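Some structures are shown below for you to check.
Values quoted throughout were computed directly from the atomic coordinates according to the rules given, and no laboratory measurement underlies them. Values in this document were obtained by computation on a predicted structure and should not be read as measured data. Cβ atoms are built from the backbone, for glycine too; each structure is taken alone.
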Structure 1
Amino acid sequence: MSYRDILVFLDATSDTPVRLELAVTLARQHGARLLGVDVSTPSAFDGQWKDSAAGLQDLFLSQLDRAGLNGEFRIADRDTGAWKALYAHFADLVIATQRHETNADLVLPAVPEEVLLSAGVPVLILPPGWRPRPVGKTIVLAWNASREATRAAHDALPLLSRAEKVVLFEFAPQADRLDSAPRLMADHLRRHGVEVESFTWPDAGDSSPVDALFACLDQEDADLIVSGAFGHSPMAEALLGGVSRDLIRNVSMPILMSH
């Protein structure tokens with residue numbers, strides 16, 4: 001199982017080269033076509049960032065040629081900035097970087113949260129300032145038997161199937177009388193060739209789900225989180241539900257999310 005089309009967002013910020021490097025690595029691993037989409041705002045072409053903004057196509061095509069990959073370069077509609085203009089609905093996986101207040105005006109506002117909630121494809125989000133390192137060797141799958149978590153698990157199967165270790169994390173699982181949801185999910189993933197270890201955290205009232213997840217990440221030495229994204233209408237003030245929002249805006253490692 002592989003991703004056949006991978007999309008990476010490109011912008012004038014200093015995070016783009018490492019994001020593109022990861023996209024190239026994943027495209028080579030999966031034999032995927034790589035689509036680079038310029039999501040720069042008009043203001044990115046003024047001041048100190050203008051050379052980086054103007055050079056995105058050359059940067060992308062040179063990396064594509066060097067890696068021997070098939071791919072295409074596209075420019076998002078800078079006038080609307082809507083997620084539908086960003087080509088995300090034509091990909092199997094989208095790679096983005098979480099917004100940062102120091103350069104948010106350089107990137108179209110739909111990236112990454114509106115894309116995550118609206119495009120219907122998984123989004124691999126890197127933290128600002130992330131530096132290249134292996135991604136997907138040890139994966140923690142945040143599981144709670146919800147629609148969003150189920151979607152994320154299936155969207156991540158191409159990565160889960162290649163991982164050296166997968167940990168199924170659940171915070172305060174219900175005491176089911178007949179069957180345990182984590183065990184059922186672990187059995188299902190094994191049908192896809194994914195061996196799973198379980199990590200459950202009881203709710204003793206002294207830790208939040210996110211704090212417990214971070215503790216699991218530290219203990220397992222993970223390099224990728226897979227999680228469902230719980231959200232509301234993109235028009236709402238808060239695009240993501242509380243736990244998802246805390247996770248996406250505070251995590252210090254890559255996270256693949258699906259909604």
Structure 2
Amino acid sequence: MDTRGQRGRWAEFQTHWYGSPSADLVPFVAHYWAVEWDLRGQEPFRQLLPPHVNVHLSFVGSSPGVVRGPARRFSHRSLSGTGRVFGVAFRPGAFRPFLTVPVSRLTDQSVPAASIFTHDLALTVASAAADAEALAVSAGADAVAVEGLLRGALPVMDDAAAAARDAVELIAAEPELMRVEALATRLDVGVRYLQRLFAEHVGLGPKWCIRRYRLAEITSRLEAGTPIDWASLAFELGYADQAHLSRDFTAILGEPPSRYALRYPSQPRPR
């Protein structure tokens with residue numbers, strides 16, 4: 001493992017920014033994000049990208065926007081030199097109104113934004129900023145610009161899309177929901193209805209979404225520096241034992257918990 005990815009050392013050459021959408025875009029947009037890096041004089045860095053439930057719209061330099069669908073598995077990206085990306089993370093389930101096809105057609109895919117949006121979504125992203133404060137100013141300006149573009153293409157949020165969006169957010173908000181049957185009961189709908197709804201509007205099945213958000217409990221605790229009893233956490237998240245948790249975590253996030261924990265400054269190596 002590249003030691004530049006351990007103990008928070010990635011922050012020595014990467015800067016991240018997150019911003020909230022305006023009120024009229026909240027039904028569709030989860031947040032805006034920007035990342036920049038400066039690896040001048042260094043070897044390229046192999047960045048691990050965890051899988052995600054959101055659809056993302058991203059811009060690099062003056063290149064046309066790219067839409068990336070939900071991802072079921074981890075991937076990697078090679079960073080070199082200097083660069084910056086600005087992106088829009090749509091709320092899970094809330095991108096379907098922009099499409100003429102089910103979101104499942106975008107799963108694990110990247111397509112030109114022009115193939116989805118008839119409105120021109122051209123956005124020129126500035127080159128890498130000097131520091132976090134400069135990035136925040138520049139990315140904030142990008143957010144204002146992209147909101148104007150999105151408003152020109154904004155569809156109507158229909159009831160099914162809102163239902164899918166709210167179902168995913170319920171999974172995220174209630175860790176005790178560990179089974180699709182429990183989610184169906186909570187929403188007073190059938191399991192098959194949920195499966196169809198998620199395929200159409202989320203692009204991933206409800207079972208996978210539940211697994212992903214339960215594993216996100218781990219990364220959130222790692223980020224917060226919370227001490228973790230791994231055997232107890234496995235039981236808490238609905239796994240038979242720590243070994244099952246480790247296998248699931250590795251399959252989805254690309255590394256076992258013992259290795260992934262090394263990415264965070266305050267975490268000891270799990271046993």
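Looking at structures 1, 2, which one was helix-only ellipticity at 222 nm (-39500 (n - 2.57) for each DSSP H run of 4 or more, over all residues; to 500) calculated from, given that it came out as -9000?
Label of the originating structure: 1.
State the single structure among 1, 2 that was used to calculate semi-axes √(5λ) of the Cα gyration tensor in Å, for residues 98-209 alone, giving 29, 18, 15.
That value comes from structure 1.
Out of 1, 2, which one gives 16.7, 46 for Rg and Dmax of the Cα atoms in Å, for residues 138-193 alone as computed from the coordinates?
Label of the originating structure: 2.
Given a value of -1.00, -1.35 for log10 I(q)/I(0) by the Debye sum over Cα atoms at q = 0.20, 0.24 Å⁻¹, for residues 146-225 alone, calculated from one of 1, 2, which structure does it belong to?
1
On distance in nm of label points 7 Å out along Cα→Cβ at positions 10 and 106, which of the structures labelled 1, 2 is highest?
Biggest value here belongs to 2.
Among the shown structures 1, 2, from which was the value 18.3, 63 of Rg and Dmax of the Cα atoms in Å calculated?
Answer by label: 1.
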